[in-house]
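Below, each structure is written out as structure tokens.
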Structure 1
Amino acid sequence: MHSRSVILADALATQELGSQLGQHWLATTAGHAAVLLLRGDLGAGKTCLVQGIARALAIAEPITSPTFALAQHYRGGRGALVHLDLYRLEQSAAADELFVQEEEAAGELGALLAVEWPERLSFVPEDCWTVNLTLVDPQHPEAGRLALLQLPA
């Protein structure tokens, strides 16, 4: 497992990191499903990071948080993306069931599955990428974010 931390000055830097992750996925596993777990408080930049991933995959549709829809599926010119948000699922059994369904759909599409709020699951999926986003100063979100990345070697 390869780990590194990155300071992200603003939303553009967060999207750029997402774009780099998307490009890395394309270069290493494109056509094969992969799971990216996104952890961070509300407003930490999880959806912003997914917007950058979508840019790398040449997805033209606007990327918004799937908090109410729970999951969104996108196809782009360079790859597919499944964006899952487990925030509203308080029972881990419901989160587990939805995750398994969306992981299967991502596998069929050869998509990258980006999961917001994976801590709602009763288990930690194996062989996944993880990004933890934290605000440098919670009182001043404009001060930037710290991203801790863990990627399979």
Structure 2
Amino acid sequence: MKIGENAPDFTLKDGNGKDWTLSEQAGNTVVLLFYPGDNTPVCTKQLCSVRDNWSDYQETGAVVVGISTDSVESHSGFADEYDLPLPLLADVNGKVSKMYGATSWIPGKSARAVVVIDEKGRISYHYVQPLGVFKPSDSEVLKAIAAAN
């Protein structure tokens, strides 16, 4: 993925089993938060931090989703347990993670990555954490969203 490239379209199921399609978000800035897995220490901290800063994310007007290779059922339980406000998308076969360069060194898992797609559907920010042991800073993600708007 290179900055300025068109973001590849995809459809994944959310934690409620409903289809979520990137192209249906046309005209909005979209944030894809890839993470290795539900109910793991760093991922839980990351998504709870997004939850705790949700009003800041909402102020940007961006559509924010989490993506991992966990199942719809796993996402549903994880979101309920931690009262997560963002949709969690099930990339069970890892296809979308691969498309966006968010593959992990752990087989079958997504890397921890942040992709911001501007209103025209182009990649405006793409960062993959090499080891994935640190959560992305909300302030950095919010800055990337602001730059895309």
Structure 3
Amino acid sequence: MTMAPDRLATMTGLETMQAICAGELPPPTIATLLGMHPVEVSEGVAVFEMRPDERMMNPIGSVHGGIAATILDSCLGCAVHTTLPAGVGYTTAQLNVHYLRAMQPGMGLVRATGTVIHRGRKQATAEAKLVDALGRVLAHGTTTCLILGA
């Protein structure tokens, strides 16, 4: 499934994220690789879900911390993306992650919710929590994103 590049260039960040959620645009390949997907988006908010599995394990038998960092970075960046006009991009300048509980393969669905705290002309900040199916916080983080092309 593809969309004409000229139409994509005219879509706001929120419209783009809504189209991905609705299946009208293909997900980014990192999302496909890890089995994560956006389930909710609104102005300044993005929610992602995934099921950690044995492909994601580190040598000590838990899910690698980079998986938590990746889903947090994704929901944080996409929350910022929902605030951007057409033709404007962003990139992560800083990501801070605090790990509280290890993820385990087969633990079920985890959910990351990112919310924009500040959106300026040149940068934006956001915060996120990653929780398990019981609502326990596994990790939380913050980001600073640079706004490109504004």
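Can you rank 1, 2, 3 by distance in nm of label points 7 Å out along Cα→Cβ at positions 49 and 65 and just name the one with the largest value?
Once distance in nm of label points 7 Å out along Cα→Cβ at positions 49 and 65 is worked out for each structure, 3 has the highest.
Among the shown structures 1, 2, 3, from which was the value 0.6 of distance in nm of label points 7 Å out along Cα→Cβ at positions 73 and 105 calculated?
1
Figure out for me which of the structures 1, 2, 3 the number 1.17 belongs to, where Cα Rg over 2.2 N^0.38 Å, for residues 41-80 alone was derived from the coordinates.
1
When distance in nm of label points 7 Å out along Cα→Cβ at positions 57 and 137 is computed for each of 1, 2, 3, which one produces 3.5?
1
Read-outs: derived from the displayed coordinates by stated rules, not from any lab. These numbers come from a predicted model, not from an experiment. Cβ atoms are built from the backbone, for glycine too; each structure is taken alone.
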